[in-house]
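Below, each structure is written out as structure tokens.
Please treat every number below as a calculation from the coordinates, not as lab data. None of the values given here were measured: they were computed from a predicted structure. Cβ atoms are built from the backbone, for glycine too; each structure is taken alone.
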Structure 1
């Protein structure tokens with residue numbers, strides 16, 4: 001189960017800099033992260049978060065025990 005703050009409404013623009021990468025989980029759930037090109041040819045996997053924007057630890061957003069310990073998630077829950 002992914003973090004509730006994963007921004008699924010994100011539409012990459014331009015698409016050549018953020019290509020969706022589907023990741024099929026064992027339970028049949030499809031998680032999507034992005035292959036981000038910084039414009040200079042350096043690629044990294046990223047996720048888009050409603051709280052902080054682009055995030056580099058893409059699987060932290062998928063693993064419940066990790067995203068529940070994310071400082072941004074915990075801060076939002078305290079509000």
Structure 2
């Protein structure tokens with residue numbers, strides 16, 4: 001758990017676990033969306049803390065799923 005948000009570490013299927021984690025992060029983004037359709041500082045801090053609680057070797061997959069969910073929700077994802 002991270003600040004009450006489930007990390008799904010008990011889920012053995014890596015794809016399902018990654019999907020669930022991406023859903024949690026996108027829900028945090030939606031819950032902390034500002035009137036300007038950006039993510040508040042509090043929301044960004046929660047997302048970063050949650051993401052850092054995911055094992056490093058699993059983050060890339062979660063990050064890709066998270067970006068996809070954000071785009072589906074109408075956020076503009078800037079890629080560098």
Structure 3
């Protein structure tokens with residue numbers, strides 16, 4: 001599922017976990033046509049096709065094994 005902010009991506013990950021789903025990865029990318037920064041969340045039972053998806057430019061994995069990575073490490077410390 002694609003969302004427009006890191007805050008919504010975090011909420012989506014948390015909701016998936018509450019529902020008993022396992023999140024496989026979260027990605028940040030730039031939409032090639034609009035130039036917008038977007039985020040997409042894949043559960044482990046979804047095919048992660050981020051590198052083959054049209055209009056995806058510069059995908060960066062920002063969540064793995066239950067932790068936010070890179071520029072988003074700070075999200076690990078945000079309490080709801």
query = Quick one: FRET efficiency 1/(1 + (r/R0)^6) of positions 15 and 71 (r between Cβ atoms, R0 = 25 Å, to 0.05) came out at 0.25 when computed from one of 1, 2, 3, so which one is it?
reply = 1
ask   = Ranked by distance in nm of label points 7 Å out along Cα→Cβ at positions 23 and 39, which of 1, 2, 3 sits at the highest value?
value = 1
